[in-house]
Structure 1
Amino acid sequence: MLFFKKYILSALLILISLLIFNASAFSSNEYFRSVSSGNWNSTSTWEISFNSGGTWSAATSIPADTSGIVTIQSPNTVSTPASLNFITNTLNINAGGILSLGSGSSLSIKNSLTLFGTITGTGSVKTLGSPQFNIRNGSSFITPLILDAGDLNIYNTDGGNTAELRGAITIFPNRTLNVNAGGYGVKAYNNVTNNGIISGNGSSFTMRGSNFINNGTINPTFFNFDSTTLLDGPGIWNGANININASGNVTLNDTVVFGSTATVNVNVNGGTITGANQFLLLDGSAGQVNFTVNANGTVGTSNTTNVLTRGSVLMNIRNTTFFNASLNIKSGTTTVFNDNSGNTAVFFGNILIDASTTLNVSGGGYTVLARGNVINNGTISGGGSSFTTRGTFFTNSGTINPTNFNFDSTTSLFGSGIWSGSNININSSGNVSIASNNVSFGSSNVLGFNINSGGTLNPNTRTVTFNGTSNTVNFTLNANGKTFNSGIIQTKGTVNMNFRNSSFFNSPLKVNTGQTTGFNDNTGNTGILHNTLTIDAGAVFAVSGGGYNIQADSNVFNNGTIIGSGSAFIMRGDIFMNSGSVFPTNFNFNDTSSVSGTGIWDPTSLNFNNALVSILNNLSFGGPNSLTVNVSNSSLNANNFVLTLNGIQNPVGFNLNNLGTLMNSGKLQTQGNVSLNVRNGSDFNVPLKVNTGTASILNDNAGNEAILNNTILVDAGAVLNVQGGGYTLRANDTLTNNGSISGSGSTLRFFGTVLTNNGL
């Protein structure tokens with residue numbers, strides 16, 4: 001029994017000794033500081049303090065997770081063995097002090113790290129809980145940083161306030177690297193993989209590493225790309241400002257989305273963002289994205305990078321920038337402008353506008369210049385602004401309504417969408433060819449369509465319609481502007497067409513509905529049509545009032561109405577077919593033409609000047625207005641048909657002037673009140689038939705003798721009157737009178753072979 005009691009007592013003494021030793025070796029909150037270079041696990045590396053650094057002694061233990069402040073002093077290098085995983089509460093590394101982490105080892109920090117010196121090695125630093133890292137100026141954080149079991153608050157209280165991390169950074173899901181609020185910054189010089197959150201209210205995170213993978217959320221106030229970086233991952237980017245700075249060269253390796261529920265500003269500050277066959281989505285569907293490309297900034301490479309926009313996006317594309325990416329408006333409205341001098345935002349890549357979306361050129365004189373191809377399935381708008389295309393192809397299957405739309409290069413135009421802006425201009429370098437569908441210009445707004453000097457429009461076998469049905473279209477063809485002889489230019493509704501001097505309207509023109517008014521406001525006031533003019537039934541072609549002229553150099557087919565108060569229509573084409581009405585103040589035949597149709601001819605003056613005109617069917621001149629016909633240095637050939645001067649409703653005056661000829665073919669017939677002035681030097685060779693009413697004949701030139709060289713027939717009830725006052729009629733061929741021949745104070749001289757009088 002005594003032996004057993006002695007055994008128990010010895011065991012208790014040993015246990016008490018062990019407890020006393022352990023209390024000394026692993027007590028809580030003791031401070032450690034290095035006294036020499038050595039291994040972390042060696043007590044000879046450390047001194048220990050049990051009174052918060054008041055007094056120090058040789059360490060009898062090593063730092064543990066329950067220790068207080070651990071300090072590595074200069075010039076000590078503390079190393080850890082490979083594959084050692086250890087925890088410390090608070091770690092300070094002084095300037096000149098070095099912590100070297102062995103391969104596979106990890107240091108987990110629970111409370112704080114203050115770094116003036118260096119952390120290096122192939123191990124890693126981890127976090128537990130939510131420690132604070134104060135990475136001071138001149139320090140070197142070279143080892144990888146891993147947030148797997150804790151968050152991190154990081155800052156630098158020195159001037160500049162930027163904590164520099166030169167090792168790789170990995171943030172696990174549900175973990176946060178937070179840059180402390182108040183203007184602090186982090187610069188990451190190595191690869192970053194974010195599967196959690198990088199945050200920082202009023203602070204910045206700057207990326208200078210080679211690879212950045214974001215599978216989580218990025219929302220510091222400022223995120224800066226400042227070197228060559230491969231950007232990957234489908235995570236969320238919703239910080240207030242994302243900057244690609246002058247030395248930033250970002251290559252997309254995945255679809256990247258910038259945007260959030262608030263406003264996100266994306267700024268390319270002279271840097272570059274590219275990515276072959278990759279997508280950058282500016283997502284303003286929940287908030288707004290402001291995308292700014294500053295001088296020397298580059299977006300994309302030759303259409304291989306795709307920038308997509310969604311929701312509300314503002315794009316400020318400033319001077320000397322290079323937007324080479326394809327731009328695709330996926331939803332909502334993207335508003336574009338350039339607030340630098342000149343105010344022109346230039347896109348070198350293609351632009352695609354999806355259905356029900358809008359590309360808006362910001363109001364106030366801004367311009368978008370598209371150098372690539374454009375496909376519009378939605379809307380291009382811009383009150384007081386301009387959209388200029390210089391691409392090879394432009395497809396409009398939606399609506400175009402900026403104040404000004406400019407074609408400025410050789411462009412093939414596709415699509416049958418709506419063109420309803422205030423002004424559409426084909427400028428000096430513009431060469432527009434209709435490539436597929438018929439195209440219509442005009443809508444509910446007044447539209448000005450201008451082909452400027454050197455510009456061309458080629459209908460290309462298709463129909464181009466200027467549609468003034470809902471509102472007026474004003475078409476202006478300026479000097480050296482041209483339309484091609486292919487296809488048709490058609491007008492509907494109210495259309496005004498200004499054909500200026502030295503312009504070339506070579507397309508066939510078809511007036512389909514409404515009234516088209518032609519004029520030339522340049523010197524001479526003659527607008528020239530070089531191709532066929534067709535006026536459909538019910539439509540009106542008007543020569544603008546006030547002394548304007550329209551000259552038709554090709555065929556005219558009038559099934560509607562030609563009018564013009566105080567103006568002239570000049571015919572120089574081969575064929576004039578009139579199945580409608582011709583009512584301008586002056587209608588002039590000035591070349592070789594044939595005339596057909598049974599329509600109404602009732603201008604104020606119908607003039608044949610240096611012309612050779614043949615009629616191809618029975619024809620009647622005259623109607624509800626007074627008409628004067630003048631044949632001067634011209635030949636009029638009835639061509640075996642009957643040409644009637646119809647003065648039944650209103651008088652017709654016919655003047656056969658010097659070198660004017662009525663050829664010996666067909667018949668000239670008078671009805672109603674007609675005056676025939678057969679002047680000196682003229683040649684009246686056509687048979688004359690006075691059918692109804694009174695035909696008064698005279699010559700108001702010297703000698704006053706009117707000479708008729710072909711047969712004269714006066715029908716029953718009709719009167720051939722030799723104008724009173726000393727005028728003479730000389731009849732050189734057969735005269736048959738079944739009505740009356742009169743003339744007070746005048747003379748009839750008969751030189752024909754047969755005179756038959758069955759009347760008076």
Structure 2
Amino acid sequence: MKKNWIPIVFILVLVGAFLLVTKPYLPPKKASLTVSGQVGTTAAVSTNVDIDETTYRTTAENGRLRLAVDDIGQFIVTDMRNGHQWRSNPTAEAMKKEGVKGLWRQHLLSPFIVETVERGKSKPEQSNWLASGTKTSVETIPDGVKVKHNLTKLGIKLTYSLTLHEDYLAFNMEQDGIEESGNRALVMLRMFPFLGALQEDSGRGGLFVPEGMGALIPIDGKPKLPYAYSSRIYGSDISVVSQTQNPVMSNSPMPVFGLIDGDHSYMGVIEAGDSLAKITAYPSGLITSFNWVAADFILRENFYTKTSNFNQGFFQYEASLRREPIHMRYYFQQGDNAGYVGMAQDYRAYLMETQGARRIDPISQMPLDLTLYGGATKKGFFGDKTVVSTSFKAAKEIVDELANSGVPSLKVTYQGWSNGGVGGVLPMKEPSEALGGKEDLRELAKHISKIGGKLYVSANWYAIRSSSSFLPSRDGLRDLSGNTIERNDEGKKMYYYPPRRVEATWLDMEKQLKEVGVSGVDLEGMGSYLYSGYDGKKLISRHEAEQAYLSVMDGIQDEFSGVSTVFGNAYVIGHVDHIRNFPLSPSYDLIATESVPFYPIAIHGLATYTGIPQNLENESVKGALQTIEYGAMPTFTVTQKDPIVLKDTPGISLFSSRFAEWKASILENYARTSEWTASTAHRFIVGHRRIAKDVYQTEYEGGLSVVVNYGVVEYVDGALRVPAADFTLIGKGVKGNE
């Protein structure tokens with residue numbers, strides 16, 4: 001019986017083989033796009049991502065830049081000064097050398113990369129122009145184009161404009177520029193990730209990232225660790241990470257990124273949507289052969305929800321899109337201006353144009369910058385008590401000692417001055433009775449003003465403790481899963497204040513501080529932590545928090561002599577006159593290994609700033625030299641008593657702060673640097689370079705410069721001599737150099 005089936009099976013196999021062989025060839029399916037001005041016509045782009053250079057059309061041009069755009073929204077910016085082309089995607093010639101296949105090969109030839117997630121799920125997937133079956137229209141508008149992408153397979157539409165301005169290219173996606181209609185939700189958008197991407201290691205290039213004061217991922221042909229760079233602008237959002245980690249202070253304070261290619265460079269500035277952004281950079285050899293850097297916009301946060309007291313739970317994405325405008329500018333540098341110095345100068349001009357930053361007035365005397373640490377809350381056997389390290393009367397004695405020793409002007413910041421000291425309670429308006437009370441603080445403020453100084457008092461809304469005026473369950477900020485956010489500081493639970501309530505509590509404090517007579521206010525967390533979260537049932541975005549903070553800063557400027565903050569996220573520039581603990585430390589990132597003073601170059605002359613107090617530096621000599629190299633003011637944090645009294649209290653760790661032990665060093669440092677810092681405070685930095693191993697030169701307007709030698713031997717170049725671990729000042733008007 002079985003043998004009778006053999007001929008039949010054999011015949012069926014032959015028939016199937018014949019049909020397979022004779023089946024006509026069908027070309028791969030093609031994605032289509034609509035070309036502006038030719039309604040109803042389509043241009044085809046095959047699935048092998050061929051590049052057609054003939055489809056680029058010039059859409060805008062000025063004396064400096066020319067913009068050409070192709071049918072799918074890829075573009076070329078030509079620098080008319082030298083003919084250099086900045087392409088949004090690699091050329092056909094470069095792609096011939098590229099070995100990557102599949103999705104990442106499509107990425108390289110797409111104007112965008114998106115991450116989406118199926119609604120109700122938590123596993124994101126990447127896609128691009130081709131993979132998402134995109135139909136694109138490109139419409140000519142004044143000075144540029146309007147681009148519409150319909151990602152048909154995802155049910156998502158993207159609309160934006162590209163316009164050419166005198167010295168930059170603008171990308172603008174408005175709040176309604178993203179539409180969703182399908183079952184997939186957009187969680188991340190990355191526009192033009194391969195702009196200027198470098199395939200060759202020339203040894204004269206680098207990817208610029210906003211790590212600390214600025215850092216480069218060198219493009220030098222040397223082996224790199226197999227890591228990408230990724231950092232959230234303004235640090236992590238505590239409402240997102242509160243269930244899984246401690247809050248992380250910003251280490252990327254600027255919404256900028258860029259690329260250096262020999263005598264050419266570009267810088268991207270995120271003008272709107274900065275609070276949504278993180279910067280991503282990949283070195284050559286990590287997936288592709290290209291070095292590239294871009295901004296990712298996080299449009300839905302992925303957060304953890306606990307379902308038990310044993311940290312069990314699950315991750316989920318926000319249901320709603322975070323709708324904010326996304327605006328970016330691309331500035332292009334060439335020749336001597338190519339590199340981080342030229343980028344920083346363009347960023348300075350941008351801050352002056354868009355954020356109201358202004359050059360500070362020349363000063364005849366640089367005040368000595370001093371932080372006094374008053375008191376802190378410590379848990380006692382019978383309840384909390386205030387531990388005093390510097391009373392108001394002791395602070396007056398310290399000020400008098402410095403003034404009588406030849407210091408003509410001081411800027412004093414007083415931390416821990418209110419009830420409970422550091423780690424106290426809201427509202428921070430009543431001077432601590434343990435430190436001497438309102439009358440002693442008023443007398444201190446009056447005395448400092450009389451000798452030509454200013455007294456700032458610190459205010460803190462980001463780490464506060466429970467009290468009758470602040471009940472965490474009622475008043476505390478809640479994370480995205482609805483839980484009150486808390487942190488542990490030396491055994492004490494601390495909480496976060498909802499940003500939209502800050503302005504109201506500030507108005508409550510303002511009257512009291514004006515009565516005391518302080519000159520200004522130091523806003524501790526507003527320049528270093530930016531977070532969203534629920535205030536009751538209302539979700540406050542990071543952008544809304546930023547606007548609330550700026551409103552308080554501007555209000556202080558109107559009513560007091562000045563306002564300062566800590567660290568200095570870029571949104572504060574133009575709204576504060578001084579920044580404490582400004583990021584001057586080197587980058588510790590695994591691949592962004594070369595620190596560059598981009599941020600100091602950008603803001604010097606617009607605001608004064610200090611780094612880590614020199615008596616708290618781990619490497620005091622190196623820290624003092626960095627202060628000089630980067631144009632900062634020297635600063636010290638002191639107490640009258642031995643800081644051991646502050647053990648087990650919340651706040652900063654003071655291990656060496658007793659004024660009596662640091663007085664001589666403070667006076668010596670001030671005597672040596674005050675004239676120089678006064679003569680350069682209002683000047684812009686116009687140059688910075690390494691002139692030898694461990695030797696760096698910073699140049700200012702007017703021919704002034706400083707050469708800093710971090711080495712262990714003297715640096716000699718003709719008449720220039722810089723002792724080991726020291727600096728030399730150069731220029732007309734510098735003492736000893738007239």
Item to check | Given 57, 30, 15 for Cα extents along the principal axes in Å, for residues 345-400 alone, calculated: source structure among 1, 2 | outcome: 2
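When helix-only ellipticity at 222 nm (-39500 (n - 2.57) for each DSSP H run of 4 or more, over all residues; to 500) is computed for each of 1, 2, which one produces -6500?
Numbers: 1: -1000; 2: -6500.
Going through each structure in turn, the value belongs to 2.
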Checklist entry - With mean count of other Cβ atoms within 10 Å over residues 137-144 computed per structure, which member of 1, 2 shows the largest figure? => result 1
Next on the checklist: Taking FRET efficiency 1/(1 + (r/R0)^6) of positions 153 and 233 (r between Cβ atoms, R0 = 25 Å, to 0.05) as the criterion, which structure among 1, 2 has the greatest value?
Outcome noted: 1
Checklist entry - Which one of 1, 2 has FRET efficiency 1/(1 + (r/R0)^6) of positions 537 and 665 (r between Cβ atoms, R0 = 35 Å, to 0.05), as calculated from the coordinates, equal to 0.05? => result 2
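Once relative contact order in percent (Cα under 8 Å, 6 or more apart) is calculated for every structure in 1, 2, which label goes with the largest value? Each step should come with its number before you reach the end.
Values: 1: 3; 2: 10.
Biggest value here belongs to 2.
Comparing percent of Cα pairs over 48 Å apart across 1, 2, which structure shows the greatest value? Please report the intermediate quantities before stating the final value.
Details: 1: 52; 2: 26.
With respect to percent of Cα pairs over 48 Å apart, the highest-scoring structure among 1, 2 is 1.
Computed from the coordinates by the stated procedures, all read-outs in this text should not be read as laboratory data. None of these values were measured; they are calculated from a predicted model. Cβ atoms are built from the backbone, for glycine too; each structure is taken alone.
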